[in-house]
Structure 1
Amino acid sequence: MYNRLRTYILSCILFVCLGAQAEALSEQARISLLTCTPGEELYARYGHTAIRVCDSVNDLDIVFNYGIFDFNTDHFYWKFVKGETWYELGATPYWWFMREYEEEERPVYEQVLNLDAEQREALWQALVENYQPQNRKYLYNFVFDNCATRPFHMIDRIFCGNNAEGSWSEYEGAEGMTYRRFIQHYTPRGSWADFGINLVFGPKADQPMHGEERLFLPEELMFYLSQARTADAWMVSSEQIAPFAVQPVPWYKTWYLGIILYFVFICLISVYDRKRQRWSWWVELVAGIPYLLLICIVTFLTFFSCHPLVGFGWRLMIIPLTHLCARLIYIIR
């Protein structure tokens, strides 16, 4: 409660300050793209992107962050499941923004944008306008509209101006990779998060990405901008960047081990049933109810939510096929 109150007060102060200082940046001002490395929580596994505006002459050092959401929103979890989560643009002092990442020992990389005075001013005014209460909220979409895509489109539009060809980059990165494989790169192979992605992602997740479609994840955007340019100039004038480090999962925490243990357990039940010539129906009931709930969840997400990659796929058969194979010990005589 105290942290929320302090954040609210800080936001109010910043709103007043922005209104007073939004007229013009000095010649010494610089605007940077910040890329934050992954955290432990699932929602932080993919990193984060923000825009920093630093102007020492006007004593201004603010981070604009498109990743703000409120758990206290009415029916938050219901809206989250339906894919109707409203995020908003936040503005905080640079030192305040960095404190959380320093406490969690998560490096933050900075790329200073190669903007002239007119472009810096245009981007600054666009950010301030976007921060107005009536403009700051947007309907979040993990793939198509998030904390990375919003800064990219804004920077690209300002940087390219009236250039019809826009910017281009020699960075290939995940070009042609599927959404599933791309997202799994940031969830350690064999983790339960990896297992969940395989279960709920449908055929749409196996479509290849091309061009700007892959820039919805912060690391890819960071490396793309590192080599992005127009016919006249590079997008980034200076930078300190490095690839994200994804920690492997110990074997005893992998879903592979969980499936093996489940298979062995059902095999033992099948052997026991075969010896006594009697079927233990309670096993199917205990195992079937969670699986039916999973099917119901995927059905709902597929037909009634805005989540773009969820759907039915062959990977949903991993659990029932494992169960059936273990039951063959009893069935085949």
Structure 2
Amino acid sequence: MVTCYAASSAGVLVVRETATASPAAEYTFDRDDVECLDASRDASERVFCGTFESGLHRSVDGGDRWERVGEATLEPAVTSVSVSPHDPDVVYAGTEPSAVYRSTDGGDTWRELPGLTDLPSASTWAFPPRPHTHHVRWIEVDPADPEHLFVAVEAGALIQSHDGGETWEERAPSTRRDTHSMAIHPDAPDVVRAAAGDGYAESRDGGASWSFPQAGLDHRYCWSVAVDPGDPGRVLLSAAAGARRAHSSGSAASYLYRREGDSGADGDGESASPTWERLDDAGVPTGEGLLRPTLAAGVDDGELFALTDRGLFRTVDAGGSFERLGVEWPEAFRGVTTSGLAVVE
């Protein structure tokens, strides 16, 4: 049965399928500064949650109890966390100011990986609301190579390491500068997809070069991307017209898109295969007044999840139609942005 760890800036909700008809939900981590969350299907009871003011927290019992980890090493602002798909004991955490840390014992101990801010482009990195600083927004581990990491700095760079973070490559000229999330299907590890504030991007050579297939994508402030577990060419994407429209409840307007087909790019950088389709009537609340969804792949073919401030939604036909999971939704989760979603068995 599936368990969804759903995070918003208001805390963490654990949604579990049960033997009965209705799933059960528990509001387990009540904070107002949650930034990120991740868990592994190979250690499904262990989940990590980063906060902006009090570091990284871990639960080893499915979210019932939480403890702070890495307090002596990590910065207080943990803005990204990623459990390696190769080994659930290998965990990466990104912080503000920008730094990447690695644990090889499931979060008990941590070591800062050297040299991230020694790259020549680091002097240009800046987060617009706090331009004196920047942070690591996303860490993606290549499902075909445990030593190959992608690290997105908000804002300024998408950089890579091919030795587990011991050394870093300067950003490629063709990368986006404001990557928010990434997705790589294990059956097509050379195809890397990125949702960025400056548009959607994808690489078909493991991150060496990038194209920008955006035909049909009317809103290009992209936030979350997920790939159908059963079809590496079918992609869901959440987007808005700009940062305020994505994140501010007073002026929000966000949308959900789908693209199908094993797309390449023509000489102009646009998709040579079917264009993006806006999913206005698929069942996920989108449009005026709605904050951007956070997306995650499920377990079965065609299964994906969309987390919003109005509830958690699931599709079993790769976005053709969504249904809201029938759990009581905490009032604290309404009107605040979502910050992480992990789906485990």
Structure 3
Amino acid sequence: MKSPLLSLPGAVPAEGADEGVAAHYGDIFREQRNLAQGTGFVDLSHRGVITVTGQDRLAWLHLLLTQHVSSLEPQEATEALVLSPHGHVEHALYLVDDGTTTWAHVEPGTQEALLGYLESMKFFYRVEVADATAEYAVVHLPAGSVVSVEGVAAVRELPYGRDLFVPRAGLEELTAGYGPAAGVWAYEALRIEGHRPRLGFETDHRTIPHEVDWLRTAVHLQKGCYRGQETVARVHNLGRPPRRLVFLHLDGTEETLPPHGTEVRLAAEPDGRPLGFVTSSARHHELGPIALAIVKRNVPVDAVLLAGTVPGTQDVIVPQ
């Protein structure tokens, strides 16, 4: 869906997974600084929105998701995953319940498949699931923002800001009072800095939650059965994930950023076998070029890596 906010001055459309909203509005570093200082907003109206209503909604979602949501308090934000039977990540949901409706936003274009799965699992439960993407849009406010959020449908309060579910018909009017717009490039740079994984970027068809630090934020290790739980429990209790997410401080002398999928090798062995791949990269207003990457678990944590031809040092996210 093409956002009406692409008509704002300086808007440059994003491409790829973020098509439909602005990549930036003319100054990516100023936009990052504004967000870091608690001003402005990010248009995420290209993301999918799913709603679940009915008196059984939380108990029912509890059976399907990796997170403990049966006793989720109104306005309490959480995130959760849908796994395959073998424990691989299929969907990531960013949730809040308002007391009558559970709201979730998901990666652009994934809502249809998620809705199909949820519909197939309703059975006798008193729940209704809907794709509300056409009616509601997601807007992000940074931590420290003091703007009023009157007129929004639901709010996810987070350590790094607030996700708002906004009536799509009022998107332009509401955001006019939120301060300067920032594009998804600024949002992504701060996401990478915060080590927050993103479905389809830090994940592939064989990703398990342990590899990308989702055990910490999206998986409850003491809850009952859900699809894929056996893999989660077995790897957590008896083994180690085969790969791990790392944060890379990239050499700032290179003109281009390594794109998603760029092979990662040891800098000491530039012609050696690939040990992983870049998942996301950005230019940060303070840190310079940065990236997230998935590498084999046994890659030494102090090794300098090569992302394509760009050297980078590691910060550990998922321990060996």
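Among the shown structures 1, 2, 3, from which was the value -0.42, -0.53 of log10 I(q)/I(0) by the Debye sum over Cα atoms at q = 0.09, 0.10 Å⁻¹ calculated?
Numbers: 1: -0.59, -0.70; 2: -0.42, -0.53; 3: -0.48, -0.59.
Clearly, the read-out refers to 2.
Upon calculation of helix-only ellipticity at 222 nm (-39500 (n - 2.57) for each DSSP H run of 4 or more, over all residues; to 500) from the atomic coordinates, which of the structures 1, 2, 3 produces -500?
2
No value in this document is a laboratory result; all are computed from the given coordinates. What you see is a predicted model, and the numbers here were worked out from it, not measured in a lab.
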